[in-house]
Structure I
Amino acid sequence: MHNLRFRQIHLDFHTSPFIPGIGEEFDKAHWQNTLKEANVDSITCFATCHHGWSYYETKVGNMHPELKFDLLKAQYEACKEIDINVPIYLTGGVNDMVFNEHPEWREINPEGRYAGWKTTNLDPGFAKMCFNTPYLDYLCDVIREVAGLYPDCDGIFIDIISQGQCTCPWCMKSMQEKGFDPLCETDRLKHAEIVLMNYYKRTTEAAREKRSDMPIFHNSGHIEPGNTEKLKYFSHLELESLPTGGWGYDHFPMSAKYCAALEHDFLGMTGKFHTTWGEFGGLKHPNALRYECAAMLAVGAKCSIGDQLHPCGKLDESTYGIIGAAYKEVAAKEAWCNTVKPIADIALLSSTSFNELYHKRDHEPDIGAGRILLEGHFLFDIINENHDLANYRILILPDDINIEKCAGFKEKIAAFLAKGGKLVLTGDSGLNADKSAFLFDTGAEFCGKSEFSPSYMLPADEVCPDFVKSPLVMYLGLRNIKATKGKSLGKVYESYFNRTYKHYCSHQHTPYKTEASEFDCGVINDNILYIPYDIFSMYFGYGAVAYKEFIVKSINLLLGEKRTVTSNMPSTARLHLMNQPEKNRDVLHLLYATPTKRGSVMELSGGNARETQPIEVIDEILPLSDVEISINTGKTPSKITLEPQAQELQFTEENGKIKVKVASFTCHQMVVLQY
């Protein structure tokens, strides 16, 4: 496995051929001093960019027309002199220079238009290339050239790796040869996956032709759960997740919760930009980078911050002042963050991994469930159906998992339950393929889907949100259930009627009948909890606090006294527990910041600005005081310290639970339990 460094820079350099003086202000001493002062230990430098130009002396491609020397070599040698790693970047899926020479190699969507950033030749933006054309031969030649020139580099990073439902001449011919119907979307998707897997195989072979252990990463902006076959072509994982670039602050921890359960070392990749990639002169507040880097460390990731080098070749003073402040803190914490593994009570089975090829990045059940678990301070991993369940107390199947789609998975769950594991099912999850009956004994009778939407529920006292005294509207569909031998979690209240042109009431939906129906809003039967709503998707869409509190209380009821960590922190705080076996210690990470949405939707015309969207921003970070923590790992620590302060804490032990208090912390605090 390739081991990554902690303090990395991803240095974009996508540079137009119409800008003069490329790299003319590169100065070796300034470059080295800037990186050292910013505490950087690895920087990804460009061999080629999306415009298609090379920044080294190439025989395969074309060097940038305004570049007069080998810029990559100068950057590489300057870094190696001061022990800074240099992975090398190559553009993959987009390439304007090649497009201009070979427009027939473009990816064509099923509607017959160009795919990618620009769909016509009048649009500004990059040209998406098809990996099923001779473009792949060209790309492999470039990879072989760069890997041959820099055999001791610290990896090859290939960007924009995807293959759409292409209908270019090569793909049309290939689909027909393979027996696929180009008119069928499912067949086009299957063909695209074949093309993509061929890309992975050939480019990885090219990168490792002269060095068998060359590190390599193929970037598609997301590591999707489920497709583990392609991971054999990856030496490590880089989780691109710029909170201000549309991902938001919850995307990275949920992506990391999946990757931490894999065997690859991984890093989180944020950006210094106020918005996203391609922004010159945009800077986020230093506190944001402090928090984002801390959030990476807290889940076992290394750190990478995206920057964009000015065409002149000189690193920006403001940018590296901000990065340096964040990386100074990272350097002080590394000793407690290396070679760690997450401790988790809960396995959240990714709904995404059960969907068809080319799923959405943000699948509603997964994101809603992940947000509830983060805000409820549960320890959890995100898994696919191939993961071992032995180390988890609870398995959650959110909203739309078709268990029978995966051969043997029902039996795997049954074995987990037989060994004392607990199961949470919501919506259609846990039903048979035709959604007519339960696959497991939920302690309830399944009575089909309700005719009412929305419906209402009034949870039982032990799972009811504190502020809810009357029926709560549930916006998405209900499956009618009647608790039999299981414990009811409350009652369903039906609407008088559904809203139609014939009969409607008020502005939105019809109120509830004053008498409860015969149906239940949830049931617990021994080690199985079933909620008959798509409640995780509802939380994704509506963010109703009452939904979250109902689910959190229900999971706590199922988990009982076996929950590993509890605290009194607010839902805006985050909590992660990592085990560091080489040091015989557990590291509890406490995080606290309050992202605020700033800006608004505004349509712009003309000029070079994009249309605006609200952006999650962190600027002020306030201290969190009087934090009380209860930890139940089954072990008694010899001491507990706050790190990196090396401050020992007093603790008590009661009924196997370790109780400790943190008087105050700001942004990020590690609580270390030494055994």
Structure II
Amino acid sequence: MKKVILTWAVHFHQPPGNFREVIDLYASRTCTPFLATLARHPQVRLSLHFSGVLLAYLKEHRPDLIETLAELVRRNQVELLGGGFYEPIWSLIPPEDAVAQLRKMADWVQDHFACVPKGAWLPESVWEPRFVEILHRAGYDYALLEDSLFEAVGWRRAQLYRAFDVPYLNRRAVLFPYHRVWSRQIPAEGLREIKAAFSQLGNRPEEQIVTLAQSGDLYGPGLDADSDRLAQLYGTESSLGTFEEWLRHLETERHWIETAHFAEVARRRWPIAAPASGASDDLEPCVLNTVARREYETARTELQRRFDGDRFISYFRAGNWNGFLGKYAESRLMLNRLLWLRGEVEKLPPGQVQVREAATEALFCAEEHTTFWHARTGGVYANYLRDAVYQRLIEAEKALHSLDRQETPKEVQIDYDGDGHDEVLLRARDASALVIPQYGGSLCEYDYLPAAYNLANTFRRRVEVYHDTTRLETQIEDWYERRLFQDHFVPTNTTPASFKNNTFVEHGDFVNQPYEILKTENDRESCSTVLERQGGLYFGRERRALTCRKVFRMENPGRLTVEYTLSNPSDLPTDLLFVSEVNYTCLSGNSPERIVRVGDGDPFLCGADFTAAKPKAWTVSDASRKLLWKWTVTPGADLWHHPIHTARATPAGAAPGRTEWDYQGSAFQIVWPLRLKAKEAGTFRIVCEFLACEGE
């Protein structure tokens, strides 16, 4: 029997912004038993990848795990892989940032473990040909890539028990295709079948290299106190766990199964290949919109049922990873803001080293990939992870503007997303607001700077494919992005429930349509922008003209005034409700620290449903972030308030039950009667400001 070489990597990561208790559980229930079990089997050699952000956390909170890992490296049992320090997807960020993050990771590993990583972990197996150049510039020689991306260009599974030399321009990198099926099965299931498969490989005439690349999540019970899962993996006093069984098998069979480090194997000469651009096979379909994904999965199922389906299935691919930016506007907004700030950093004069370093580090952390995509759970749907990204973006902006010692509010008019249309950034000492004229003249970002808190961090409700499996209740789908100061014109009999359920009748064409920038200006007291849309009201086939002029004015320390002038140029009167909708978040709908107080009445939780008739004022407060946000309107208006929830994916294998919901934010509608005679205009004003929080 010929020797089979096993190159095996396990990856551990937690995204920035995850809850402290979650990371603590991950360290204690996943990292700790894994490393302890591995240490008892010194003859099994493998490669481990801990993201930089997780290593930094373990250094501060679990130095014992850092020491255990260091000992495994010292005795040459473990090879450490590198990668982007904060786990970015390289295709989403500038190449210079990818190179810098790879180097930062290599430096950290060298400083703490006295070794230099030469291999890189690719998050979600996202690959583009130009990554070869990034690897070369960062000093890396090889990376791991899912086998499906080789099968997509014609390589058969049997041909992938090796590595490949992948060229790009005049650079090369070695890529190891990892077995996606075995990587999911080991060590939890199918060990008998996998042992038999390894035996078959040993009977082939040429030496076979099996590559496994696994998530550390396979080696822990997750957030549940699942003692059965731990016992299954690591065993009990009376039984052997599957992980222990796997390691013992490798030790027993080491005369023909050789566990090797990737760096040792990568030095050989390998055939040239050009894998497909893409990502892991199970994630690419998630990029597709809901209709297309249903069609894709139906077609794939039909193809697999064909007697000859195996001939075609490997070529049947789905969307490009960057398509998530089109699918989720919330991801695109974060990334565009990040890239614009990255450009601002590059404009700094050479002498501003400390500012450059502080802003760059914050932006690197914001580049972590989890928040820019979604499969079934978490990802861009997790409001606390989006909040962590915005905290870093605001920290970077504050660092950049620490150089600006003037107290005068300022506006910046710039095309920050490269779409050919300008946005307006209004800044004061304690607040900043990003106005998007092209999308209803709305605010897509509204920051309380002292707490690095974006109150506009909301999310549009969507129907996802996995909602097809929910029972009892269904997900409401919004037809517009949820932002601040969106302008509705609805019938006078419209109810608060119709806004919550998205069943209201919209007569205007203002909510998601472009406004024109008429003017932007600064003076000593304020900065402002004037927007206007000459739109219309639609009643069946009849269109009546309506002009909406909207003025945003920002004053120190953080007072924002929004003044509407609605003009009816037609010869007919108008009798509707004018609703300015404000979507905001305090991250939790049921926390007693996050409340809405209307007038002198009892407070409501931020996730409450309520209405108020012409309140004089109301406040939103978040004691956890020392935020107090006061609102007043002129003339008096009714206030409608409701939460925004999205349906969570039903866990695989779960019994039918009630749908679980994730809080994404809340919406309040400021409702005025709009009764304009022919050629008449009306004026409406909203003032919101950040005040010193009680108890601060």
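What follows draws every value from the coordinates through simple rules; no lab data is involved. A quick note: this is a predicted structure, and the numbers were derived from the prediction, not measured. Cβ atoms are built from the backbone, for glycine too; each structure is taken alone.
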Mean projected area of the Cα convex hull in nm², for residues 327-510 alone - structure with the largest value, from I, II:
I
At a computed 16.4 (mean count of other Cβ atoms within 10 Å over residues 39-46), which of I, II
II
Compare mean projected area of the Cα convex hull in nm², for residues 399-638 alone across structures I, II and report the one with the greatest value.
I
Who wins on mean count of other Cβ atoms within 10 Å over residues 127-134 among I, II, i.e. which is largest?
I
Of the structures labelled I, II, which one yields 14.8 when mean count of other Cβ atoms within 10 Å over residues 263-270 is computed from its coordinates?
II
Between I, II, which one scores greatest on distance in nm of label points 7 Å out along Cα→Cβ at positions 87 and 335?
I
